[in-house]
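Read-outs throughout are calculated quantities, based only on the coordinates presented, and are distinct from any laboratory measurement. The shown structure was predicted, so the numbers you read here are calculated from the model rather than taken from an experiment. Cβ atoms are built from the backbone, for glycine too; each structure is taken alone.
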Structure I
């Protein structure tokens, strides 16, 4: 077994490990009710299965079997399902890296029985594009991705929905330290019509009803610095997190 495989570990409410799986390299997770969806790629040691895969576990069933979900695309070595987005009864899989890239949509009115409804091809932003994170609501779908090339790397936030737009930032090579310059966009989060962005570890937002440009990035004052992640809570508060603390922010 490869040591770089990502294990799926299932614990009971008391923290006791009750199941462990190494079926494939896990990259993404989402859930609806008691059904949990996992995306990723097959174990490269399996010569008969390769490329993207997505499975579910029905936690109403105590055997925790992985049930594979049909993917209506040609599977390609090195590709994976990098993110899983859920909005109501819509489940969207984001397929990465090698062009063509797809978003693959399912109806999950019955969560443990996803029904494929549509497949759309994603535009190609650049070489070796990797989807870092996506977010979705009734009006918008946001995909944050990175690319890498000989002259550096770029970050993209692709916006679709009520209108389309794209934020893009290029990062050149750091010649002194022979590596990339510090990433500019660290994380994203979508709440209503506001796209929240951690930019150089500072929190701000772009109002998607206005012109979708980096110049419209508006900073938000927070109590904490050196922020690492942002999340939205069930009441649509924004939670910002550094190494040891978190803070709630409301618009």
Structure II
């Protein structure tokens, strides 16, 4: 925990950086906290970076748009500390000027490794999702079909985390996925499978009802998705799966036989 003395020193050093370094486009903000003595696994504690970012934002005030090059530099050039500061700053600004900062953050994710995308999802988009689900859930759902594999996977992970915390949001997510089941051109069926497996853990009754509703289908991709989401504990679904094993469609039969093998492990 930061002491009052260190808060005062960090505040003064941050103001000095803001007044003397930033106008000269000197973005090496670690000069503010390098003298801080405590380390966690050899690194400056994250609360120090958050405090510095907070003071910077207070000084920047309503003129934040003119500091976008600085924000980008923090993310792109200043390593872990810069990313932590960027996440704190964007968390505060993105809801104030969504039309400016949302594309900025989205662009950052498109070229970032999985770990960094996960940080943005957790620190920026999860809070947005909690505050304005109707606005941001459709965007996340569109990202799970993005050609960028990292963005696709991390978006799905966030959605699954979110519906686990907010199960009342399952219906719109389920509706989105079901719209794609009957399209043979669906590019990412594994997304559908992961969603159904997650749903089985959150709401088993809803999960089972999906199979009952689709038990008479013979659409190959729908059957492949439903069979792919079967686990060895879903023995009540055996009649539906067994019926598919008698299909004359090779894809339907293959998927059903694979699912039956899995179900047969639980005797």
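Among the shown structures I, II, from which was the value 1, 5, 12, 15, 17, 18, 15, 10, 5, 2, 0, 0 of P(r) over Cα pairs in 5 Å bins from 0, in percent calculated?
I
With log10 I(q)/I(0) by the Debye sum over Cα atoms at q = 0.11, 0.22 Å⁻¹, for residues 120-207 alone derived from the coordinates and found to be -0.32, -1.10, which of I, II does the value describe?
On the way: I: -0.32, -1.10; II: -0.28, -1.15.
The structure behind it is I.
1.6 is what came out when distance in nm of label points 7 Å out along Cα→Cβ at positions 104 and 160 was calculated for one structure; which of I, II is it? Structure of origin is I.
helix-only ellipticity at 222 nm (-39500 (n - 2.57) for each DSSP H run of 4 or more, over all residues; to 500) computed as 0: which structure among I, II? Don't skip to the answer; put the middle values down first.
Details: I: 0; II: -20000.
Derived from the structure labelled I.
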